[in-house]
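The following blocks contain the structures, represented as structure tokens.
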Structure I
Amino acid sequence: MDETARYIRYQELQSYVGWSDEHARLVHAAGSLVEPSFAALVDDFYQEIDRHPEARKVITGGQQQIERLKGLLVDWLQRLFSGRYDGDYVARRWQVGWRHVEIGLDQVYTNVALSRLRAGIVRALERIWSGDRPTLSKTLAALHTLLDLDLAIIEDAYQTEHLARQQRSERLATVGQVAAGMAHELRNPLNVVKTSIYYLLNARNPSPERVNDHLQRIERQVLLADGVITALTNFAKLPVAKLEPVSVASLVSQTLESNPLPPAIELAVDCPETLPLVLADAAQIQIALGNLIRNARDAMAGGGRLSLRATETGGEIEVAVADTGPGIAPENLSKVLEPFYSTKARGIGLGLAISRAILDKHKGSLRVTSEVGRGSTFFVRLSAASGTA
């Protein structure tokens, strides 16, 4: 949000609380009365901070920093009573919230600090007021409104900057996770390629069959590495979902057609045609369901039962994909939807992560329950559309 957008937002907030030029005039007129008390208010402010370790710990520059901060607080008070509440005023208030995130001060201390300043200003104004009481009441009401607007700006800045930093941190963590996953998945095929190349370069008079074996090994490993990169690229570049009303029964049927099951797996499908349609990108949801069906199939290599059941729950349609495989250990249950986590010997661990990413883009959800020795169930939730299938 740039400075212009912040000021427009501030003007909207002023309108919301009924701020007027008359309010600004009243606060400005009170400024000359309160200004002699600024030094005492600022001293009280920092004396109180010194009594609270959680607030005091962000002041790391000793007395020199405190004196500088006192000067900034005096400037803040002067601008409060300036009567000019323009874009520059908003920008300086925004800077307060941004700065508190930078130094690691919890926003709760800003709230109580402003409350303390508010009480001190009110006491000072009431003590030296010589005008009529109705005008004092109007002045105090205008001052409270202005301070509430200040706090709204500071909190908005704090939350915006805090969220931005959190997102940057999460992106860096994701980059690290992806890098580690890529390294792990590519190292094995590269080691095989390296071994075969060493053999081809150093073997004396290898037979044509041996040469051909190693060349085929290299080709297989290159294809495997290319598959890892392709899967990661597809994961990173999922297009925006084109949501349209779609039949769940149709989605399940088409996905099963594309992912046939071996004879040893019994299939049970309960997806009534009468269920409401869902808002979905059919191609993407088939990818998500296909990953779940293939995982269930792979979990039952020796045979079992795959069940798909769709139900309506509170304006949403839930599809449960259940298998009778070995199940997932409790300590691994929270990991299975993360990129690069796999229980398969040859899995790269992106299938479920892709499914979750697709459902996130649909504003849906994916969750899993499991019991070791009895199987796992993945629950897909999508928003229902108006109308029925």
Structure II
Amino acid sequence: MVDNSKYMGIVQWAKQAIKEKGLSAGDRFFSETELCSIHNASRQTVRQALAYMERQGLLWRKQGSGTFIQSPQLESGKPSFTVGVVSTYFSDYIFPSIVTGIERVLSQNNAAMQLATTSNMVAEEARALRAMLAQNVGGLIVEPSKSALPNPNIALYDEIRARNIPLVFFNAKYAWSSYPCVAMDDFAAGKLATDYLISLGHRKISGMFVFDNMQGHKRYEGFMQSLHNSDISISEEQVMWFSTWEQSSLFTKSKWEKSSLFTKSKDQVLSLIEDSTAVVCFNDFLAVQFLDFCKRQGISVPGDLSVIGIDDANVAKLCETPLTTLRHPKQHLGESAANVLLEMIANPSYRPEDCLIVPKLIERASTSMIDSETGAELEVRDHA
């Protein structure tokens, strides 16, 4: 096991030696053997120190030739180091804004970004992490795949820790991990969404949540806490669970009609909302599909049923019945994750806490007030 204080002592010594000896770009640096002798350190500890300085752009190594002083990156305009970013998705929903926020902060700090996506598959996460490790990235910003399920990639995260590569999770983190996470406060999102429906007079509220990521679990916890605080009981039949990969087809009529699951799935959803006046959906992607399902079934929103989503994705305000939702901090979240990582790189002893950002309620036309005694809709809200 590498002594962190020992290898960081070598790093600090090396920086001072470069300055005092007036070494410049292209000059040869001490060899591994020399550093082991000077510091009475193991080869593993010395290699950790050299790898750290290479990630910071201070040194570069060529196999068979030795270690050399790196070109002054800030003067040349080249990135001083590269940060690996691993996201479940990128091309749509909230992800482009998150990645834009990360890239903006990194570029302002002379760092390059290498992006990989996993399609929320643990095998693809492993592939991406191996590629980042092979490139000796200076840090990692990772969105975990299927974060609520057992993960087979723990050995890779152990390697990241052993190599002292700073890492920040975003959106969620694995329960076993001690790395910091920057995320929207999903518990608060579920609670705020449900609190809002209760404030409109609703007491028969159902929920739909994903079971394979931590966002689904946290939003469910907030949903249940809100109901408990208002002394509203709920049965298991009023909560529907599904996997992340299912949400793209959960309400797709054409797929149902072509399979034996059509009647079963349709009946399950109709049973879920049969005695409900409102539904909390895991996210806007699901909620917009649910709005279309309600229209096909002749269910008026919000006349018969109020619907609220979470994330305030672009689709939330563009659908036929604009969706009441909780606004995800998106770009701010990405910027915060990058800033936390940069601080960890600059100060290896820094141990940040998780950063949770409370979302903001956005009122639109998919929810309305209800008379708690008669169940009649009183008012349709249509805000920005």
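With helix-only ellipticity at 222 nm (-39500 (n - 2.57) for each DSSP H run of 4 or more, over all residues; to 500) derived from the coordinates and found to be -13000, which of I, II does the value describe? The structure behind it is II. I have 5.6 for distance in nm of label points 7 Å out along Cα→Cβ at positions 21 and 277, calculated from one of the structures I, II. Which structure is it? Label of the originating structure: I. With Rg/Rh (Cα atoms, Kirkwood Rh), for residues 229-284 alone derived from the coordinates and found to be 1.01, which of I, II does the value describe? Attributed to the structure labelled II.
Looking at structures I, II, which one was distance in nm of label points 7 Å out along Cα→Cβ at positions 61 and 93 calculated from, given that it came out as 3.9? The structure behind it is II.
Comparing Cα Rg over 2.2 N^0.38 Å, for residues 197-268 alone across structures I, II, the highest figure is found for I.
Each of I, II could give Rg/Rh (Cα atoms, Kirkwood Rh), but the derived value 1.10 comes from II.
Laboratory data are not the source of any read-out in this text; all were calculated from the coordinates shown. The model shown is predicted, which means the values in this text are computed figures rather than measured ones. Cβ atoms are built from the backbone, for glycine too; each structure is taken alone.
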